[in-house]
Structure P
Amino acid sequence: MFSAIARLTDQRLVRYVLASVGALAVDLGCFLTLLSLGLPAALSSAAGYCLGIAAHWLLSSRAVFADAVAEHGRERTRQKALFVGSAFAGLALTTVIVGAADLAGLDPRIAKVGAVAASFALTWALRSRVVFAARAPA
């Protein structure tokens, strides 16, 4: 039984990594575009992350945690709110890392790489253990 759970977790983690790569493409594309237009690094990072949030919900709810997504009603609304909350936790971490690095005179693109790793770890933990945690049978 434990090996079956481990396999499910591993497959889910692989799907989450792939969904994260897709959302990251949206995030980084926006970030680099806004940065090239002269917007401040922290603002560019935050805007990219917000677009990545929307992409990640679509991918996560349909391909990663489809078996744990509430169908409708209050439970679905609660789940979306928790997802957005987890995204904002990642956004705050990302913005602080990129903004602090920029203030310290470091390349914000390099800081973004570190922020991506930190945000990934935080949001995976929140989403797998809180947002899409297995629902108790009714």
Structure Q
Amino acid sequence: MKDSKIIPENINLFHINILESDITDSKKLDKIDFHLNVAHSISHNLEDERVKIGLVINIGSKSSSNEFKALFNIDFHYKVKDLSHFYELKEDSELVFSGIFISTLIGISFSTARGIIYQRLAATNMNNIILPVVSPSKILFAKKN
């Protein structure tokens, strides 16, 4: 695989599609303890140099006395100049993207999703939830079905 340098200016996030946004609110609390699960999917169109990162983000309460949950399913569409530098075709025609490249797109996507989710939760009793910064490499190993 080519070890190409990622040039941020060559990555264009041109469309965000919120496929699902389901929030079950809770009673108001000063501090909310929550768990976070994130999974991803990857689609591509090599001819058009496009990659789609799908994120499913599931937030839920740790406490059974104050149950809340929120589920977000968001697609992030990228146009990447010189996309061919970031993948290779194996002998069996399997396409393999560079882990660093996909981690970069996941990082951009999750960071953007954090802002979207913050805004969506602002009008609920979960308005003090700010999602943590998560390592893109950890998300890379959590694929959605």
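The value 18.9 for mean count of other Cβ atoms within 10 Å over residues 70-77 was derived from one model only; which of P, Q is it?
Matching structure: Q.
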Quiz item: For which of P, Q does FRET efficiency 1/(1 + (r/R0)^6) of positions 14 and 102 (r between Cβ atoms, R0 = 30 Å, to 0.05), calculated from the coordinates, equal 0.95?
Solution: Q
Quiz item: If we compute relative contact order in percent (Cα under 8 Å, 6 or more apart) for structures P, Q, which one ends up with the highest value?
Solution: Q
Quiz item: So helix-only ellipticity at 222 nm (-39500 (n - 2.57) for each DSSP H run of 4 or more, over all residues; to 500), computed for just one structure, reads -27000; which one of P, Q is that?
Solution: P
Self-check item: Top of P, Q by mean count of other Cβ atoms within 10 Å over residues 94-101, largest first
Solution: P
Quiz item: Suppose you compute mean count of other Cβ atoms within 10 Å over residues 46-53 for every structure in P, Q: which one lands on 15.8?
Solution: Q
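None of the figures in this text is laboratory data; all of them are computed from the coordinates on show. Keep in mind it's a predicted model, so treat the numbers as computed, not measured. Cβ atoms are built from the backbone, for glycine too; each structure is taken alone.
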